[in-house]
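Asks: Have a look at these structures, which come just after this line.
Read-outs throughout are calculated quantities, based only on the coordinates presented, and are distinct from any laboratory measurement. These numbers were taken from a predicted model, which means no experiment stands behind them. Cβ atoms are built from the backbone, for glycine too; each structure is taken alone.
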Structure I
Amino acid sequence: MTRKIDHRLKLTLRQLEVFAAVARSGTTRGAADEISRSQSAASNALGELEAVLGAQLFDRMGKRLVINENGRALLPRAAALLEQAGETQSLFTRAHAAPLRLASSYTIGEYLLPALIASWKAQHPQSHVLLDIVNTHDVFERVGAFEADIGFIEGTHSHPELTVRKWRSDEMVVIAAAGHPMARQRANLRQLSQATWVLREPGSGTREASDRWLIPHLAAVHVELELGSNEAVKRVVAEGLGLGCLSRLAVKEAIAQGWLVEVATTLPPMQRTLSIVRHRAKKLGTGAEGFVRHCTALPAQP
């Protein structure tokens with residue numbers, strides 16, 4: 001007698017949704033809050049999924065659920081299925097369209113992506129875009145945890161689970177207040193070594209580029225202030241507290257308006273790479289793929 005094999009699907013999108021939310025939050029309570037379900041419903045859905053698969057997806061450590069090897073193998077597939085389901089649903093209702101989730105480091109997020117998102121929205125008015133502006137390390141964390149579909153970073157860092165594709169070039173410049181003594185002269189290395197500097201905080205892509213440019217060429221870099229945003233650096237430099245080192249993208253408008261000045265120096269030019277980050281294991285949905293093409297197709301602004 002031939003035994004019949006049951007080919008019916010036993011896992012559900014609701015189970016996968018709960019699983020992905022637990023992976024992000026680390027608890028069924030956090031997952032339940034995120035997806036607007038009761039904690040008992042979330043716990044039941046996770047238990048049903050593990051029973052269907054015949055494997056535990058998390059290690060229980062007190063009240064925390066830590067994703068294990070089985071869960072890490074499932075997560076990229078679950079994320080892709082949930083995104084495809086959202087796109088399918090959005091064919092019939094705009095209110096439930098799957099959002100395009102972006103994570104970006106500060107310079108790109110503040111000075112490049114706004115115009116790119118605006119032009120994308122003009123072509124795709126129903127697209128809902130979520131942009132999270134964080135430091136480079138957190139961009140990797142969000143893309144690696146499937147909390148962002150696409151990441152944008154300054155530099156060419158590597159990650160075993162992510163692909164980092166070179167996108168555009170950027171230039172670092174030295175800036176000063178309009179009345180600073182170095183604002184109207186070509187500063188040499190000795191003068192720059194004796195100057196006071198206002199820089200971004202350690203760990204930012206801009207600070208990494210600044211250090212790679214200044215430290216090898218100057219006898220000393222006297223850092224007076226370390227600030228957590230480009231705008232804060234610009235405002236403090238404009239008050240005359242020291243020289244700054246930022247991306248040309250970040251200072252172009254302020255220089256054009258006259259409240260900051262680019263300092264000519266004897267330093268060699270400093271170019272850095274802007275890159276797009278994707279997860280190796282995840283197939284991007286139609287919207288995310290389209291946005292990547294949109295970003296790579298448009299020419300860089302001068």
Structure II
Amino acid sequence: MNAIETTILSIILMIALGYVLKRIDFLSEKDIDPFNKIVMYILLPCMIFHALYNSNLASIPNLGILPLVILSSSVITGIVSYFILKQLKLDDRTLWSVLVTVMIANTGFMGYPVTLGIFGQEGFLRAIFCDIATLCTFLLLSFILIMKFGGTIKTAIKKIAFFPPLWAVIFGLILNFVNIPIGPVLDNTINYLGQGAIPLIMVTLGLSIDFSALSRSKSMIVFTSIMKLAFFPLVAFFVAGYLGLVNLESTISIVEAAMPSGMMSLLLAITYKLDYELTSDCILINTVISLITLPVIISIL
């Protein structure tokens with residue numbers, strides 16, 4: 001069994017564990033929110049900080065190109081999806097509920113475990129830089145939705161400014177560059193906390209799975225799955241080639257582009273009063289489908 005099969009099967013088992021725990025009423029959907037807060041505010045920032053702080057950043061010029069691949073792919077996928085959805089005569093709230101789903105990739109919650117498991121720390125480091133593009137996409141969509149449905153620019157900026165993984169990136173890079181020691185005790189503590197991120201993320205994904213969504217939002221689920229899991233990474237493939245990326249940089253950028261829709265899409269849908277149930281359905285089902293498409297794309301690369 002190769003690294004791809006081992007990693008994907010491990011992820012499937014952890015997600016399945018969450019789903020089973022929900023089915024036997026050991027955990028419930030009410031646990032999703034506190035689990036997500038623990039991951040977002042503690043475990044994931046520790047995981048990101050530890051990886052950056054302990055990495056060799058000599059290749060930082062090449063890594064800085066990676067966000068461009070994801071951001072360009074997101075914008076192109078969004079524009080193409082917009083014109084297709086316009087032909088379907090959808091109302092604006094439904095249209096944007098779908099658009100946020102196809103434009104935001106799960107480069108963090110899903111991308112980190114996959115890249116770390118298959119490509120190791122070198123792959124994970126590159127995934128972090130890809131995830132920066134997701135933050136940019138989130139901010140871009142926030143501004144668009146503010147103009148479209150109301151809200152304040154201050155609120156959008158505040159959501160990014162107080163996003164813990166962003167500060168983990170900033171502090172990890174700064175302390176690495178200036179070579180500030182944090183001591184073995186703090187380093188070990190951060191490492192131990194970071195190691196808890198992946199299993200809790202996967203179990204939480206299992207808790208969120210609801211197969212009734214297949215019948216409730218079937219047509220849009222099919223559309224978002226095609227655009228997010230096939231078209232998005234295809235665009236990334238051509239963008240990465242155009243930018244001259246090769247080897248691991250090219251592979252990781254395409255793999256990250258192939259991730260399912262990110263949970264930040266749901267945050268936008270809820271914040272701007274879109275059809276968040278539709279967004280949620282699309283995210284959950286194409287996350288399940290990605291467990292099939294990801295191994296195929298990775299094996300091709």
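Asks: Looking just at mean count of other Cβ atoms within 10 Å over residues 48-55, which of the labels I, II belongs to the structure with the highest value?
Replies: The structure with the largest value is II.
Asks: Relative contact order in percent (Cα under 8 Å, 6 or more apart) computed as 35: which structure among I, II?
Replies: Attributed to the structure labelled II.
Asks: Figure out for me which of the structures I, II the number -0.77 belongs to, where log10 I(q)/I(0) by the Debye sum over Cα atoms at q = 0.11 Å⁻¹ was derived from the coordinates.
Replies: The correct label is I.
Asks: For which of the structures I, II does the calculation of helix-only ellipticity at 222 nm (-39500 (n - 2.57) for each DSSP H run of 4 or more, over all residues; to 500) return -13000?
Replies: I
Asks: Moving on to the next point. Could you figure out which one of I, II the value 1.00 for FRET efficiency 1/(1 + (r/R0)^6) of positions 256 and 288 (r between Cβ atoms, R0 = 35 Å, to 0.05) was computed from?
Replies: II
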